[in-house]
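Take a look at the structures listed below.
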Structure 1
């Protein structure tokens, strides 16, 4: 069975969590801050997509459209890999579901 490719971002995240879990709160905070500086903007489209989808499901269309708009604005920061493609496709699906009035 093939092993998944190593993901350096996830490795860094795990290291920061481990540092915090062993009591090195300052070290964990510094590692998270450095990681956020490097990749933070790429997570914003995902955050706004998730908020848009939750508001859509709750029937809060105006809030959903606001976050969907923000996700689209920030999508340029996404990497050109599978993660970026997944988030871009999710933005489009959420928009289509919102336009169709779907709540599930």
Structure 2
């Protein structure tokens, strides 16, 4: 079952990975904030997303930035998670496009 609301997210995610609730909330906030920023870019600057990996990379930029605000244990988990998530998104994108170009996303 795919999550379609926040309560589903908190029931669905622990089946995939074991993370503290704090890390889950920060991860969800990063994805929501990245969506919101892309929505603003599209609405006000007429910039459309060219590749879904852009969303993941922007969310990972937020995770990297916000990781510095976390306690040591959560910091390492967020940094590792952002790195793995970004690498996977870029691998999937590169496999679909047949190219090895890297995506450049501005820092949060």
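Every number in this text was worked out from the coordinates using simple rules, so none of it is lab data. What you are looking at is a predicted structure, and each value in this text was computed from that prediction instead of being measured. Cβ atoms are built from the backbone, for glycine too; each structure is taken alone.
Quick check on the output: 7.7 is mean projected area of the Cα convex hull in nm², derived from one of 1, 2. Which one produced it?
Numbers: 1: 8.9; 2: 7.7.
Label of the originating structure: 2.
Could you tell me which structure in 1, 2 was used to calculate FRET efficiency 1/(1 + (r/R0)^6) of positions 70 and 94 (r between Cβ atoms, R0 = 30 Å, to 0.05) as 0.50? Each step should come with its number before you reach the end.
Numbers: 1: 1.00; 2: 0.50.
Derived from the structure labelled 2.
Can you rank 1, 2 by distance in nm of label points 7 Å out along Cα→Cβ at positions 54 and 78 and just name the one with the largest value? Greatest value across 1, 2: structure 2. From 1, 2, which structure was helix-only ellipticity at 222 nm (-39500 (n - 2.57) for each DSSP H run of 4 or more, over all residues; to 500) = -24500 calculated on? Here the read-out was taken from 2.
State the single structure among 1, 2 that was used to calculate FRET efficiency 1/(1 + (r/R0)^6) of positions 22 and 86 (r between Cβ atoms, R0 = 30 Å, to 0.05), giving 0.40. Could you put the intermediate results ahead of the total?
Working: 1: 0.40; 2: 0.90.
Here the read-out was taken from 1.
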